[in-house]
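The numbers here are math on the coordinates, done by the rules we state, and not lab data. Quick caveat, the model's predicted, so the values are computed rather than measured. Cβ atoms are built from the backbone, for glycine too; each structure is taken alone.
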Structure 1
Amino acid sequence: MTKTIPIVDAAQLQSSAYHHTPGHPDPVLSQVGKGTPTGEYLRRYWHPIALASEVTDRPQMVRLLGEDLVLFRDKSGRPGLLYPRCMHRGTSLFYGHVEEEGIRCCYHGWLFAVDGQCLNQPCEPEGGLRRDAARQPWYPVEERYGLVFAYMGPPEKKPVLPRYDILEDLEEGEFIEIIGGGFAGYADHVDEPHVPYHWLQNWENIMDPYHVYVLHSTFSGIQFAENFKILPRVDFEAVDGGVIYRAWRDLDEGKKLERVNSALFPNVSAIPMIDLSPGQGRWIGWHVAVDDQHFRGFFAARTRKPGNFAPFKMHNGKSWKELSEQEKQDYPGDFEAQYGQGRVTLHGEEHLATSDRGIALLRRQMKQQIAIVQQGGDPAGVHFNEAEALVRIRSGNFYTTSDTPEPSAA
């Protein structure tokens, strides 16, 4: 009996997983440590590191851009961010005691101010005859919008801490609601302060309006708003300080919606209200790199009542934490889609298409800013004058009944 050999064409043979060579992360985009291209770029900006209310006279360990640091507030109310190993004999300042003027090491009592200056060496003659020459490595911090921000770049390049127009000039009855830790915008997604995958997988999602149509609307059911089920016409644009998209949707009764979303350098998002309520967006988010495989999210919202960051319902009235693993498979959201890419996505395995124009544009623009830093320049969004440091937010949901021009090709 003759054995029949199945006919397989060349394309089928080459697409076999047997022939698959695993791709690699883009080293420029994926590494955030000191001395790496992206690490040096990110260090040219201010980053939120904690909620101001959580910075107390009890020292805490924090991690930012691959560096472990100790954060505290002295009893005069000033926050400090220091390299944790005491410059004297190397024990951790995490075990130090905070005093009026700074933090005192537990081992031999050296006292450091929030700017690292050594103020006292109790075991030395006269409290340390050369203490003025001793300085613990430190980073500058500032407080704004209920957050503590850190600058970890070259001291001579320290910019002004930016302000955002939607968080300024609060009217009577308004306040800024903040959230920090966990999954940015998803208050109940992770218990730990660090989300276990790369920060860029979260931030670049801002420039992907098409996943809202699929993931959040037609695949997992309506997770945000009913009108997201309408496939939009989209235009992407590089603007001063970042990238935006405009997404147009034709609604019922001749009504039209233009939704504008913003990704601002180096890691800021300004997302319009996801319930599609009209007007300028009221949120600012920071997608902060903890290290190469973790990030932390911080959000601030202008509001008159709390609850902007209450966990939203994913399926059948359940929040994400209330879903079973099977339900998360059946009704995934952003966390599953982004974490499913791996701790660091394999850029070499991607096959970007026309719907990924925003992702491609954002990465190109980011690499341009990285190159500017490598050449000794100042990246976009960095200012050294207070008068120039106010950031205008374009984001919002804008409704009209007039004819909206077709978006130009990106």
Structure 2
Amino acid sequence: MDKLIIEGGVPLKGEVAVSGSKNAALPILFACLLPQGEVKLTNVPRLRDIVTTLKLLELLGCRTNFEGDTVTVERMSVHTEAPYDLVKTMRASVLCLGPLLALAGEAKVALPGGCAIGARPVDLHIAALERMGAVFELETGYISARCNRLKGAHITFDFPTVGGAENLMMAAVLAEGETILENAAREPEVADLANFLNACGAKISGHGTSVIRIQGTPSLTATSYRVMPDRIEAGTYLIASAITDGEVCCRDCPVPELDALIFKMRTMGLWIEEADECVVVRRHGELVGVDVVTQPYPGFPTDMQAQLMALMSVSKGAGSIEEKIFENRFMHVPELNRLGANIKLKGRTAVVRGVDHLVGAPVMASDLRASASLVLAALVARGATEIQRIYHLDRGYEKMESKLGALGARIKRVSE
């Protein structure tokens, strides 16, 4: 098992290229089950979850290839079971449910795994697909579903669910009639999936808003498509520049999709400017704490609260972070406190009081974004920090130690 050793105290300087979005690439890869012919995707990040998804697509009957940042997928046949051995590590695997029902009228998918950050129930997916005519059974850790051709339906989600919107869009593009999704997730990754499906011949409108309309079509045709850049990776590197008092230029940074984060960073006292296809972050002086409440997009992203917490831990004064999306998403707090941070939890709110400095220590990652927050804290801590269980990090950040090393960070990966 690998770990990272980071010697803090170096201001990061230079340019970093933002990779393609994991959270956009995963649903688009599952959507590659739907069209006839070979799909070519570019700007795909080389991550563990991507490789796992390609293995799953091969089991489901696809031929795949991954070279550089380019993936090709062609459906050769249709197999309808997603086994536990692959599904257990990755929450996104449930996204094969909609495409398989649309294509084959049946699916057997193991209940998914992923980061243990809280309940992300698949019952919303199931209830919505039942409205379209699917019949479900839950048995021995598997979701089994059958249907004749799915039929369009008017579906209102209890709350915006990214995976639910994605699964339903993929199911609805080949369904009979029109499907309307109300209170739908507005995340850019949902819109990117819709744009890909439309490029294949689907008829989807309203993506990026809370009402998405899908008119079913008999078939889709393969296309070439570029995956959007990763807004969470970009935000993480913006904070890496800020926390080390450096000056990093982020290339291919999706600025509009980071509006909520950039607003909070500017409120803290950071100077952020777009120049020459780059976003540059600098400090104006001392940073101050802010109050944050995580919300569905376009609110402040839950996937950035751990990273912002690391920055707030070395800012002046106090601030708070209220987590309204996932109930277990503060597992990084004890580890940040091990580095000298002053963070206290009360229910789903973390109160962060800035300290003069952090000190390196052994810490352990609990989930993907928690891993990133520990890396950020280690970059500014005095002395060396060892971060264990970084396999979480590898699920969402492409070549992070290489990218940070190129900016001047003293960071190395060690196999235990």
Structure 3
Amino acid sequence: MTETPLRLRILHVLGQRPDATGSGIYLQAIMREAAARGHANIMIAGIQDDTGAELQGVAPDQCRFVRFNGADLPFAIPGMTDIMPYPSTRFKDLSDDERAMYEKVFTRVLAQTVADFRPDIIHSHHLWLISSLVRRLFPGIPVVTSCHGTDLRQFQNCPHLRSRVLSGCRDLDAALALSGPQAEDIAQFYELPSERVIVTGAGYSDTLFKPAEKPVAPPVQVVYAGKLWNAKGLPWLLKALQTIARPEWQLHLVGGGSGPEKEACLRLAETMGERVIIHGQIPQMRLAALFQQAHIFVLPSLFEGLPLVVLETLASGCRVVATDLPGVMEVLGDVRSEDITLVPTPRLRNMDQPYPEDLPAFERNLARALEVQMAGALQRTRIDFAAVQDTLAAFTWRGIFAKVETVYGDVLRRYAAR
């Protein structure tokens, strides 16, 4: 492993909330692991002006916030997906003046923080506008950027912003990919040499997500955790569950969203009465406790980067029903277990829009997979941990940060050799 200096000063940058999506969970985990290794950390992130951030292991004095809908910018946070679990703006709807204002405010906060903190390296998140801005602003500081998958989707959906994104992202010192297939996309889209795109993956907290005694089934406790929108496959999951009369089941619906797709999902869930419990957006501690009491986790998503929630639920002792997306396959690797059922993903248009004629089969396949795992939960509530132990061990945040730290060291060494 490449040696890094004993103590680095690392500036972490995220353009949206650091506590409500996977990229924020990733950022917090990297900061905690970096601190445990003796590095100093500061975070710049976006936040709603009237809303605090629920952070774990990140102190308030480590945070510099750009405030949206108020003090700094008059519009809601532009989200890396078009539907976020909190009020948001879509990048494709930003006017040229709003985008310029967005970059101007982040420039001010970035310049002031860099002057005060004097980072050795900057670790930004998403191969998008803010990472491009960081690279252009600080040519003398190494910049490493983590891809989270949603940036690739925005790159395709917002062609009018591509040149602005490429103006900085093509010169990044390193891009961190979640998977091998994603690394190939990054090199192609962002015109980066393949040697500067490194697969480091992402992890889960093995101190937070761990097994506990499961309740007796029936009812079989099923949990869905994710955004309440069509791209996550939620409407078809709900319709599939409606066809299952026995055994008794109860669905826990966790997550937020906005707009008509969220409302349609909630209306459908409400027609199912007490069989569906709607939790909304909940903190990680409560989510971990919910996973510990669930028998089955279901991820019917049509688009994912690297779904860490699959690892979190396996570590919590849940059976898994998921679509056979590349990210899911990357997480599971060579795992073969009767406690995991993968469902064929329907054919897609524009990355996450299924062909309507494929949806009846998709619903039937989801229902069959759920019935298989429900039958298994009736026979035994504990999953076979031996089948997944090696996979779980490979994805702890300690292991992931060791890879990230190696990238830091390699980049810094290249700078020192200039």
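Assorted remarks:
- Taking percent of Cα pairs over 29 Å apart, for residues 168-351 alone as the criterion, the largest value within structures 1, 2, 3 is that of 2.
- Read-out FRET efficiency 1/(1 + (r/R0)^6) of positions 72 and 256 (r between Cβ atoms, R0 = 35 Å, to 0.05), computed value 0.95, structure in 1, 2, 3: 3
- When Cα Rg over 2.2 N^0.38 Å, for residues 232-279 alone is calculated for each of structures 1, 2, 3, structure 1 gives the greatest result.
- Here helix-only ellipticity at 222 nm (-39500 (n - 2.57) for each DSSP H run of 4 or more, over all residues; to 500) was derived from just one of the structures 1, 2, 3, and that gives -3500; the source is 1.
- With distance in nm of label points 7 Å out along Cα→Cβ at positions 144 and 296 derived as 3.3, matching label from 1, 2, 3: 2
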